[in-house]
Structure 1
Amino acid sequence: MYGTVLAIHSWIRWIAIVAAIGTTLAALGNRTRGPDSAADRWSLFAMTALDVQMLIGLILYFALSPFTSRAMEDFSAAMKNGPLRFWAVEHVSTMLAAVVLAHVGRVLARKAASPEAKRTRLLVCFGLATLLVMIGTPWPGMANGRPLFRL
């Protein structure tokens with residue numbers, strides 16, 4: 001079960017990354033006019049993908065992952081172990097911050113008084129969320145790297 005859920009989590013990451021980048025680019029390209037702008041559609045898609053990704057990640061974190069269960073046995077020792085610390089703290093906190101920024105950015109953008117304010121809010125929040133997702137992703141070649149595509 002762990003392998004299947006991990007593969008789903010790995011594949012959905014691409015949807016979340018593309019949607020977050022799409023939102024950032026739509027805001028950067030100033031496609032924010034109107035209540036159903038390209039930036040609005042991308043931000044809803046990105047927020048939904050990030051939420052699904054977070055839900056699957058939390059299932060892995062609290063129920064299925066051998067890394068976090070080992071880290072929770074002795075959290076103090078896990079903080080001294082780079083790979084365990086990454087999975088127990090760094091990955092989850094970075095991704096949680098990205099999800100929060102996406103939600104805040106979407107709400108602030110929808111409440112913006114002008115398209116320029118909407119653009120700025122989306123650009124800042126989703127730009128930072130995208131950056132956090134990229135930083136928190138275990139890319140191949142990193143100490144905690146994982147394959148780009150799991151089968």
Structure 2
Amino acid sequence: MTKNLFKTPKIWLTPDVCRELFEIFRKKIEFDEPIPAFDTRFPGRLESIINSVSQGYKGRYFNSTVLEAAVAYFNQLVRGHAFENGNKRIAVLFTDFFLWSNFVEFTLSWQEMYHFAVLVAQAGEKNISFEETKKLCRKIIGEFTMDLPKR
């Protein structure tokens with residue numbers, strides 16, 4: 001397992017970063033169906049998700065490691081439906097960027113990461129709890145990442 005996963009995140013997702021990523025990569029991730037414009041998302045949902053992940057109390061983050069934050073981002077973005085369409089693809093994009101920003105890289109291909117997102121979404125449809133899908137996310141992210149060299 002990568003040691004960078006257990007460090008405190010230095011970079012967090014923000015609404016501005018998410019908008020920029022969305023605009024840069026939107027056409028590239030429209031591989032099976034279109035994704036509506038960023039501003040057509042459900043008001044406040046994306047902001048709520050990304051802000052909840054970086055929350056803390058008395059100087060300590062609730063998701064205090066890169067691993068826990070990536071798990072929270074991925075799980076909540078897939079299951080939280082911030083966008084009208086494309087939530088799984090967007091969850092992969094945003095989580096991958098978050099990991100990369102904190103010197104961690106997925107070793108899974110884009111398609112494998114997307115299929116993982118489908119699995120998490122299906123678990124939600126089967127009333128499997130957030131805690132259970134967090135365990136699955138923790139396992140996959142923990143096993144299929146590697147440290148990146150400092151840039």
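Here, each number is a calculation from the coordinates, and none is a lab measurement. On a predicted model such as this, the values are computed, not experimentally measured, just so you know. Cβ atoms are built from the backbone, for glycine too; each structure is taken alone.
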Next item on the list: For structures 1, 2, calculate FRET efficiency 1/(1 + (r/R0)^6) of positions 65 and 113 (r between Cβ atoms, R0 = 30 Å, to 0.05) and state which one comes out highest.
Entry: 2
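Among 1, 2, considering only mean count of other Cβ atoms within 10 Å over residues 57-64, which has the greatest calculated value? All intermediate terms of the calculation are to be shown ahead of the outcome.
Details: 1: 16.2; 2: 10.9.
Across 1, 2, mean count of other Cβ atoms within 10 Å over residues 57-64 peaks for 1.
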Item checked: Read-out distance in nm of label points 7 Å out along Cα→Cβ at positions 33 and 49, computed value 2.6, structure in 1, 2 -> 1
Note to self: If mean count of other Cβ atoms within 10 Å over residues 25-32 is calculated from each of 1, 2, which structure is the one that comes out at 12.9?
What the structure shows: 2
Notebook entry, point to check: Which of 1, 2 yields 0.93 for Rg/Rh (Cα atoms, Kirkwood Rh), as computed?
Noted result: 2
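Kindly point out which one of 1, 2 the value -23500 was derived from, the read-out being helix-only ellipticity at 222 nm (-39500 (n - 2.57) for each DSSP H run of 4 or more, over all residues; to 500).
Numbers: 1: -23500; 2: -17000.
It must be structure 1, since only it matches.
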Margin query: Using mean count of other Cβ atoms within 10 Å over residues 9-16 for the comparison, can you identify which of 1, 2 gives the largest number?
Written below: 1
